[in-house]
Structures are given as C-alpha cells and as structure tokens.
Structure P
Amino acid sequence: MPVAAALIVSGLGAALLAAVVSPAVFRLRGLYFTVGTLALGEAARLFMINVPFFGGASGIFLDVTLPATGALYPYAVALLALATLIVSLYTRTRFSVILRSVRDDEDAAAQLGVRVFRIKFAAFTIASFLMGAAGGLQAYKLGAIEPYGMFGLQWAVNVLAIVIIGGLGQRAGALVGTIFVVVLNELIASYPEIHTAITGVILIAVIRFAPKGLVGLAEDAFRRLQLNLHLGTPAAGAP
C-alpha cells in the first residue's frame with residue numbers, strides 16, 4: 001500500500017493496542033504505571049521473538065521496494081506538524097485544564113466530576129496513534145521491523161529524555177529535547193556500552209538543576225534579562 005496509507009494503518013494498530021491494554025494499565029499510578037508500561041514493552045518484545053510469524057529475533061524484513069530516505073522526509077514533517085497541531089489545539093481548550101487536573105490529582109479531579117478514565121483514554125490513544133505512525137515510518141527507513149530495536153529500553157529512555165530535557169509542559173520542549181537527544185546520540189554513537197549511562201547522568205542533572213528543562217531555563221534567563229534591563233533603565237526626568 002502507499003506509504004501514507006501504511007502509516008495510518010500503523011497508527012490505528014497502535015491506538016487499538018492502547019485501547020485494549022488501557023483498562024489494565026490505568027489501574028496503576030506513579031512509579032507502578034512506569035514499571036507496568038516498561039514491562040508491557042518487554043512482553044511485546046518477547047512475544048515477537050518467540051512467535052515464528054514475526055520472524056523471531058531477526059524480525060520482519062520488508063519485501064518491497066523501499067523509498068529513499070529523502071522521500072520519507074515529507075512524511076516525517078507531516079507527522080511533526082500533526083503532533084504539533086494536536087498539542088497546540090488541546091492547550092488552547094478546556095481539555096488542557098482537565099488533563100492537567102487529572103495529572104496532578106486523579107481523585108480530586110474525579111470528585112469534581114471529571115471522567116478520569118475517558119480523559120486518560122483519549123490522551124493515551126491519540127499519543128499511541130502518533131507513535132504508531134512514527135514507528136511505521138521508522139520501519140520504512142530501516143527496511144525491517146525487529147523486536148530489539150522497536151521495543152528496546154533505549155527507545156523508552158530516549159522518549160523520557162526528550163520530554164524532561166526539553167521541558168515538561170512546554171510546547172517547544174519536545175522539539176528542543178528531540179534536537180538535543182538526536183545530536184547527543186550521534187556524538188556518543190561510538191560508545192554504546194555507556195550510552196544509557198550518559199543519558200541517565202544528563203537526566204539527573206537536568207532534574208536537579210533545571211527542572212523546567214532547557215526551554216524553561218531559557219525562559220527564566222530571558223525574564224531575568226528583561227528585569228535587569230528594566231531596573232537599569234533610569235526613571236523619566238532623572239539626570
């Protein structure tokens with residue numbers, strides 16, 4: 001099928017899987033939710049390895065004429081634009097306030113009449129659709145779908161690092177975090193044995209010294225600069 005159709009199918013498949021597992025994973029909160037979703041990814045990896053239909057440890061090689069990397073670029077830009085549009089739309093609506101209330105305190109949000117499961121379900125399935133479409137694009141780029149890459153721990157670490165380093169709750173945070181993580185991965189690609197360790201150290205440093213991420217750090221620096229310029233401006237009529 002055409003690439004665009006394949007990406008839509010990939011996204012729908014991921015959204016369907018999210019819908020199936022959501023009743024179970026939504027019972028977990030905090031650290032248990034994190035551990036549970038990591039365990040789910042590991043279970044998916046082991047399932048692919050042990051079921052012959054998926055090609056075992058080697059995975060599935062796409063038996064089609066693969067498009068050139070440059071030809072996939074417009075699809076990547078389209079996915080980026082779609083994700084940015086979705087985030088921009090929900091941050092400008094009532095849904096943003098509801099989502100933040102569920103994030104901060106599910107029980108309090110439920111007492112105020114928020115249907116917590118529906119809100120989490122919507123966010124989970126939409127995010128899964130986008131990730132599934134991105135995974136389909138990655139498969140076209142690599143020419144294969146293999147379990148160690150698709151469900152490896154490094155993918156989960158990278159996604160977490162992108163959000164935290166860029167800035168939680170910042171619309172530009174994911175973009176800045178992605179650029180940082182991609183450049184970092186290229187710089188330390190020759191040291192796979194310490195790759196995750198280096199990323200972990202950077203994450204700890206950001207959480208400790210810049211909890212708002214790089215975008216938040218830049219915004220705070222800009223505000224301080226504005227304040228200093230304002231305080232340094234002489235009052236009207238002063239000599």
Structure Q
Amino acid sequence: MQLLDLTMESIAEDLALDEALLNESDRGEGPLEVLRLWEPHEVSVVVGRSSRVSDEVNLDVCHEMGIDVIRRSSGGGTIVAGPGCLMYSLVLSLQHRPSLRALDEAHRVVLGTTAAALDRLAPGTSMQGTSDLSVNDFKFSGNSMRMKQTHFLYHGTLLHSFPLPLIARLLKRPPREPEYRLGRDHTQFVKNIDATATQLRDALIRAWQPRSTRTHWPREGVRQLMDQRYARHAWHFRH
C-alpha cells in the first residue's frame with residue numbers, strides 16, 4: 001500500500017481523484033492499494049451516486065451561502081465536508097482481500113480497522129448502522145464505497161473541528177436513518193471527535209501501514225473525469 005497525502009484545489013477534483021485512483025488500480029496501471037488523506041479547502045455538500053438532491057439538500061440555503069453541491073461516484077447518503085473534516089480514501093485489492101467482495105464484510109473490515117485505531121483517541125469508538133463510526137451513539141464519521149472488478153474504493157469523513165450547525169442548515173433529514181439515531185436531528189446526532197487532524201492522520205497511517213509515500217497521481221484520469229462528470233452540472237443534479 002502507498003500513502004498519498006494530497007488535497008486538490010476543489011472538492012470536485014478531490015472526488016475525481018478518488019475515482020481516478022480506483023480506475024488506475026483496477027486497470028493494473030498503478031499501485032494495487034492506496035491510502036489517501038485529504039481535507040477540503042471549502043465547505044461543500046456531497047451527495048451519493050444515487051441520491052436525489054431535492055430530497056436531501058436545502059438548496060435555497062446552499063445557493064444563499066454560495067455552497068456547491070457535488071455528486072460522488074460511490075453510494076450512501078449526503079454529507080457536508082470542508083475544513084475541520086479529515087477525509088480518507090482507501091483503494092483496496094479484491095485479489096489480496098477476496099472476502100471483501102461481500103459488502104457487509106467490506107464494511108466490517110474497513111470500519112473495524114479504522115475504529116480500532118481511533119479507539120485510542122476516542123475510547124468507545126464503534127461501527128454503527130451500515131457504515132457509520134460513532135462514540136457514545138454520536139456519529140462522527142460517514143463512509144461509502146464503490147466496487148469494481150479487481151479493486152474497490154472505500155472513503156469517508158472524520159469530523160474533528162467542523163462547524164456542526166452548518167450540517168442542519170444545509171441538509172434535510174435523510175430519507176433513511178439508522179436505528180441508533182433514535183429520531184434525533186442533525187444537531188443532536190453528529191459530533192466532532194476529540195482529536196486533531198494530525199492525530200487522526202497518524203492513527204490511520206498506523207492502522208493501514210502504507211509501505212511507501214506516493215508523490216505522483218493520475219492527472220490525465222482526473223482531467224478526463226472532470227470533463228465527463230465532475231465539471232458538469234448535469235452530473236451533480238441528475239436526480
């Protein structure tokens with residue numbers, strides 16, 4: 001596994017890079033496995049591949065505040081990301097880890113590994129719902145994945161110093177809620193983990209043990225994906 005510590009200029013490019021890294025490994029053109037760490041420069045709303053924007057996002061508020069709505073290539077629900085939210089992205093090999101072809105097992109292994117690493121910083125960290133990490137039933141991490149033929153992308157959020165009231169302003173109640181939420185609204189359900197971005201980075205690196213640091217990245221793949229999807233209004237608002 002290689003470590004790539006890189007944040008792009010826009011979150012659209014960040015999401016294009018995640019997908020480009022997956023495509024590169026799946027075609028056998030690059031490293032088999034990658035751990036990427038990044039933190040967006042600006043606040044954005046990020047919807048899942050199949051999300052209906054009008055059902056999950058307060059578009060009037062986003063427009064008023066000048067906040068972009070961006071669609072990612074993976075599934076799952078809508079999140080708000082920006083400074084104060086460390087993002088991690090894993091490209092993992094299904095040839096090396098064949099048991100992870102089962103989606104439940106993929107969630108269990110990836111989140112179990114991450115939760116064990118973060119438990120040192122926030123005792124009681126656990127996996128909840130389909131793909132959340134929480135402490136004392138407060139969510140601080142949402143995650144999603146995309147499976148391809150030989151590799152899969154697993155990426156997620158780690159809230160550490162994010163302005164949490166923004167989440168309730170920008171997002172509607174999700175159409176599906178995990179049982180442990182117990183009907184709570186965003187302000188009563190989501191919290192920042194009590195750790196710095198540096199501590200979280202170090203914990204993830206210890207957990208996944210990349211053997212080398214990567215300095216290059218698939219620039220042409222990102223450019224093509226920006227042209228095809230991430231720079232297009234029709235991609236972000238296709239539902």
Using mean count of other Cβ atoms within 10 Å over residues 97-104 for the comparison, can you identify which of P, Q gives the largest number? P
Please compute distance in nm of label points 7 Å out along Cα→Cβ at positions 49 and 89 for structures P, Q and give me the label with the greatest value. P
Consider the structures P, Q: one of them gives -25000 for helix-only ellipticity at 222 nm (-39500 (n - 2.57) for each DSSP H run of 4 or more, over all residues; to 500) as calculated from the coordinates. Say which. P
Quick check on the output: 3.6 is distance in nm of label points 7 Å out along Cα→Cβ at positions 41 and 225, derived from one of P, Q. Which one produced it? P
Quick one: Rg and Dmax of the Cα atoms in Å came out at 21.3, 84 when computed from one of P, Q, so which one is it? P
Which one of P, Q has mean count of other Cβ atoms within 10 Å over residues 25-32, as calculated from the coordinates, equal to 16.1? Q
Highest-scoring structure on mean count of other Cβ atoms within 10 Å over residues 73-80 (candidates P, Q) is Q
When volume of the Cα convex hull per residue in Å³, for residues 17-136 alone is calculated, the result is 127; to which of the structures P, Q does this value belong? P
Distance in nm of label points 7 Å out along Cα→Cβ at positions 65 and 193 was computed and gave 2.3; which structure, P, Q, did it come from? Q
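Every read-out reported here was derived from the displayed coordinates using simple, explicitly stated rules and does not represent laboratory data. Nothing here was measured: the structure is a model prediction, and the numbers come from that model. Cβ atoms are built from the backbone, for glycine too; each structure is taken alone.
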